[in-house]
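S.K.: See the structures that follow.
Values quoted throughout were computed directly from the atomic coordinates according to the rules given, and no laboratory measurement underlies them. Just so it is clear, the model here is predicted, and its values are computed rather than measured. Cβ atoms are built from the backbone, for glycine too; each structure is taken alone.
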Structure P
Amino acid sequence: MQCKLYSWGGAQEVTGSKHFLETENGTLMIDCGAFQGRRDECDRKNRNWAFNPESVTAAILTHAHYDHCGLLPRFIAEGYKNSVYCTSATMDLAKLVMMDSARIQKHDFEYMHKKNKKFGTSHKPKEPLYTEDEVFNCMGHFSTVAYHKQFAPLQGVNATLYDAGHILGSSMAFLEVKNSSESFRIGFSGDLGRNGLPIIRNPEVLPPLDYLVLESTYGNRLHDPMNFTLDKLANIINRVADRRGKIIIPAFAIERTQELVFFIHLLHDQKRIPKIPVYIDSPMSADATTIFKMHEECYDQKTVQAFIDHHENPFGFSDLIYLTTKEESQALNEQEGPMIIISSSGMCEHGRILHHLAHSVRDPRNALLIVGYMAENTLGRRIVERINPIRIFGEEYYVKCEVTKLNSFSGHADYQEILDYLASMDTSSLRKIFLIHGEKEAQANLKMLLEAKGHKTDIIVPGVDYQL
């Protein structure tokens, strides 16, 4: 049997990553992420599998972002019986992400049910995709693997995880496949990170490959230099503080929030911004920071140590306040600025950030600071594209506050960084690159750039088989 590669998510789009390598001995799935974007469309795709979970032999999880791990509890509840391999940090963070998702889904269901009952509407809210109990059951399938330690997820496939430099514990999967007809090496990039990010290490160089399945999120864009972004961050904080407004920052609870704290702390130290309260209004962010402290094995030791030499804690300072209760969160709506509120979800699809947006976007004194990728059809994307009005919990809001985007905080490599990464590899045996995890325009541009460098490249189409 000839091996084949196919995807049922994260192909010609950014969310819902589910990639498959089928061999004569079974099927290996890489990631099991949730779709995000248009509510009805994503709900339908998240509830209906394009494949049978029982037919999958093994699974590897590259990292703990929701669009890569968010459907694992449903996947297991509906028939998958085997192991999910990942790093220890990824397991701890994935449990946090999935448990938070279960709670948010339950809360949103109850909130919409009460709202419909109050206003007498007949629209029935969607049941949660999974429960907290199903998350607990899911965690029993996890099997942790250290970076560089070889393991065999299925017969005839030896796997090794390398640091992807994207978030804490993120990995790229290097697979050595031995079929009856041939042998080959294939790499899955997961989400490829960037050199020079704080806290975590740079992406590691994969060994020589025959095939590379490569992400393409920023296949048509370049990031600003970090020093330029820090200048912009300082400027916006000073500008909004002068008009006593609020800076609302939707941010992923994992990695992005910790990076923001790191950089705001740095700007405080340099006396480039005033002393104003910084609220982390995301219980998951507080829990994620605790997990960060547990996994120093994932740190870029040189960068973190330089910071620790001057501070006891790189993830905290005197003006930083972590909020946990709903009442603390709601109290911010009645307080006057200046203040900074960092909250999740990063794409403004759910969580406490929605309440902060509802109370802030109509006030021109305030600012909404975008620090990460916003997938197509998400609320965050509509705000970035200046679409008015927006809808939050079914109500219309006109965005009158300042909206600013900072590009350098992305944890994804831009197209030049991807080209530089490939240049650092031994690609003499590389037969083909398969592009995943990107919108069509980004993928088309990256394909052109890769082929100009002599790399044969295909863009994976959902549900299409690619023979290896």
Structure Q
Amino acid sequence: MYDVIVLGGGPGGNKAAELAAKSGLKVVMIEKSRLGGTCLNRGCIPTKAYFARIVGGHGSIEEMWDYKERIVEKLHDGISTLMKMSGVEIIRGTGEITSTGETKIISIETKDGLRQIEGKNFIIATGARSLSMDFEGSALPGIITGDYAVTYPELWKYPECNEVESVAVVGAGVIAVELAVLLKRMGKNVTILKHSDQVLRRSDKDIKKKLIQSLKKMKITMIDYFTPEKATQEETSIKLHGSTPKGPVDIQCDRLILASSMIPILDGFGLEKTAIEYSRKGIRVDKNMQTNIPGIYAIGDVTGGMMLAHLAEYHALSAVEHILGREYVINPDHIPWCVFCDPEIAVAGITEDEAEARNIPIKVARAYFLGNGMAQALNHTDGFVKVIASKDDDRLLGVHIMGPEASSLIGEAALAVAQGMKAKEVARTIHPHPTLTECFKDALFRLEEE
């Protein structure tokens, strides 16, 4: 009898297994593929390895694929070692829920046959996959889903990548934007096909505006309100027929990436045979990540909402804490997120529009990297820091950064927002010079002028 059974070995599942095992619980994790999930194997880490080569200038495109492979393998080995050292048992196979009673029973199809295990608690961490798009020809060769695009040698591996000259990307979320920027920096002709006139739907309005300007400056073509209808193969290229409010549009490209959105993986493990409550948006959970059935939890992308590897890890913390009789509750306003485009984007807290929708009186200020000494030294002066604070009590409510190393700068802002710090307090924390963090400090001081 296990104390905790974890289904899925991505960021959330790994963290849940590690935390539970280090707390003295007997833990088993079921994984049908490679440890690390989408993030490590075909998402966050591969794209950042490419980003370092293409945008950061650390190395060459010629050896980029091999570099990515080495990084992924190194981190995969690290996770395997961590699980072993933590005392987590790993079963390779496909798990299916057999019983959700006081004793949870999971049947596992392994290469050696069927195995059945029992546990007191069960954590579902099956992740997400790309939403399939239902239009004629969507399965043609050369059409790739967003969650597997970074593992496609013809896009990233030298010399094969030189054969692809044009790429169209359906979608305007984080995955679509990152892929579009990377491919453009590789010299491809890139077209973004948007379902609306927006990019990064949940980002602040000033970030959206600046991002669209940056994409246009890169000469990335964008088509608004595009609906794909039919794809046809023309020798080695794809012709995509679609419609917009202005009329039909035909797109010719060597490769087409479908990156409109990700959906929770809710099939393949017997969920539909149980009384666990879920919808197509994900498994329903409470503040402790517990489902409607005691002892059964769901974490990460399978719960819907913001699909972020780091959030999945904190979901894991919440679930394991509850199993141990303690509590850690996540405030959705305190979840930072980043977009690795050029320049980078990073966010902590709420947007200006969200504050106004909640009738919160706010003050807003900005500082620009153009006036920052380190940004000038690095020759990366594009972008800004926008800060939002409460007019009533000066609490820092939101920080929105678009600029050099935004993903590294957001940590301080995330801490300040989560701890409910006053903007004046953060501004008066001495920031070293010359650093990019001074841009955040400058924006905070400008709030005092509001």
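S.K.: Identify the structure, out of P, Q, from whose coordinates FRET efficiency 1/(1 + (r/R0)^6) of positions 76 and 372 (r between Cβ atoms, R0 = 35 Å, to 0.05) was calculated to give 0.80. Let's see the in-between values first.
M.R.: Working: P: 0.80; Q: 0.40.
Comparing all candidates, it corresponds to P.
S.K.: Taking mean count of other Cβ atoms within 10 Å over residues 68-75 from the coordinates of each of P, Q, which one would give 15.1?
M.R.: Working: P: 26.6; Q: 15.1.
Structure of origin is Q.
S.K.: Rank structures P, Q by Cα Rg over 2.2 N^0.38 Å and report only the one at the top, that is, the highest. Can you show the working numbers first?
M.R.: Numbers: P: 0.96; Q: 1.03.
By Cα Rg over 2.2 N^0.38 Å, the leading structure of P, Q is Q.
S.K.: Related question: Match the computed value 20 of relative contact order in percent (Cα under 8 Å, 6 or more apart) to one of the structures P, Q, and report its label. The partial results should precede the final answer.
M.R.: Values: P: 20; Q: 13.
Corresponding structure: P.
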